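Read the figures in this text as sums done on the coordinates, not as results from a lab. As the structure is a computational prediction, the values presented were derived from the model and not from experiment. Cβ atoms are built from the backbone, for glycine too; each structure is taken alone.
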Structure 1
Amino acid sequence: MIDHFMLFSILAAVCLSFSLAPLGCFLLWRRQAFFGDAMAHSAILGVAMSLMWGTTPLWGIFLICVLIAGLLAYGPLYFKLPSDTWLGLLSYTLMAIAFIVIRALPRSGPRSGGQVEQFLFGDLLLLNAFDVFTLVATAFIVCAFLILFWRKLILITLDPDWAFVEGIAPHHMTFLFLIMLSCVVATTLPIVGALLVPGLLLLPGASAAQFSKSPEGMVIRSILSACLMILGGIMLSFWCDWPVGPTSVVVGFCLFLIGRLLSSMFKR
């Protein structure tokens, strides 16, 4: 008989796969894989500021992530910089500010800097019913968003100029996509940690890209890869007493390497 915490973890793995892996595919297609890192770094800053203000970390993460979404969407246009350059500037600056804020927090107590560590690693084996409900709701919202805006997202990803001809404003649509990504990061990061969220945005899509010939196929395979990645991490952490988040990331990288090996064999 499976304990309820294991059932919660399995359900959370499925929901996280539907929430993060499809969004990660769009980041890979746009060659913006490090957007996930920038969001995670900004989320850590949101946690630190929430502890400083004495508010719920979720609101700090959400507000900071929405701010970063706007800067990432419109910053390159305003400052006349390549998007990867602007992304790097923001990412490392946010990380530096986060460390400064953490250093200013008390050394002990519920608002201490040590509390930030909880949001770095998370633990899928310690979920409660509310956490699972949050992940289920997030997965449904992401799926609805992708179904509703699929064609527009594909157009601005593959050919922004043609999207503009079709009456779609690429920067506005990018901002909407980043807002969606911000909401997902804000709701999932306090539960699973800042290490697993960027890994789930990047690794499943990278593994799926090796066997996919269409955007739809890549999204479906990325979801399956994410499920294997998290479930493998859960099993290994349960048997070996390892942290779930880092273990899942390592499993995801191993799946990527296996996929690379298999794709090379089939191409010969």
Structure 2
Amino acid sequence: MNFRRALPVAIFAACASLALPAKSQTRPVLNVYGPGGPAPAVKEAAQAFGGKSNVTVNVVAGPTPQWVEKARQDADVVFSGAENMMSDFAKALPGAFDLRQAQPMYLRPVAILVRPGNPKGIKGFRDVLAPGVKVMAVAGAGQTGLWEDVAGRTGDLAMLKAFRKNLVLPEAPNSAAARQQWIDHKDIDVWLIWNIWQVANPDLAQVVEMDEPFRIYRDTGVVLTHRGEAEPQAAAFVEFLQSAKGQAIFAKWGWQKP
């Protein structure tokens, strides 16, 4: 062999191989957005799914204004805390997803949250209507119209009047703001909100189960964006949320299985 001729060829081949880009080993990344209520369950499910599927699932949750601009750019999956909320997301993210493809997943009931030890002795909704009981409610997000639905369940106008008289005003705009108001104002006796907030904050409040006929349910739903439809792992994550493992996670956080 002519080593003088072979050596430059070998060097050239080695350099050429170094110039070739290595095959990407980057994990797929999913961007998931939604409200704070379902977030603990969604985040735990994202961690479980990401670990078994070698996918990075970024869950950003909280009041819509905190994440909506970013979601317009890169959302793969959107989850909600009520059907009216999912409709609001469709308006806030125009063209991002087909609202007809949204899937309700799990329900949770409204509950009566009281101070630890239940100092007012609240046993049911009629106790909340007693004179002098200060009640906090949320007037936005997935709780729009909730207290009116609860107080008006029996068609008794007197209950609506009594609840409004006890209502702390102005109403909190979202659950995160309500949580802070509950912490800051110890004179508030009752927090009307979904049971899941007590599950996520067991040291802040004690739950009194809402009695019938006043119990109201709303759901958490999920939808793939058009961007997410192009990523197979996004559809797999949505399937995981509703799988047996997903059901167990949501049940742990206070949601009812189908």
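Taking 18.0 as the value of Kirkwood radius over Cα pairs in Å, for residues 62-221 alone derived from one of the structures shown (1, 2), identify that structure.
That value comes from structure 1.
If helix-only ellipticity at 222 nm (-39500 (n - 2.57) for each DSSP H run of 4 or more, over all residues; to 500) is computed to be -11500, which of 1, 2 is the source?
Derived from 2, not from the others.
For Cα Rg over 2.2 N^0.38 Å, find whichever of 1, 2 sits highest and give me its label.
If we compare Cα Rg over 2.2 N^0.38 Å over 1, 2, the biggest value is for 2.
One of 1, 2 was used to compute distance in nm of label points 7 Å out along Cα→Cβ at positions 70 and 206, and the answer was 3.2. Which one was it?
So the calculation was done on 1.
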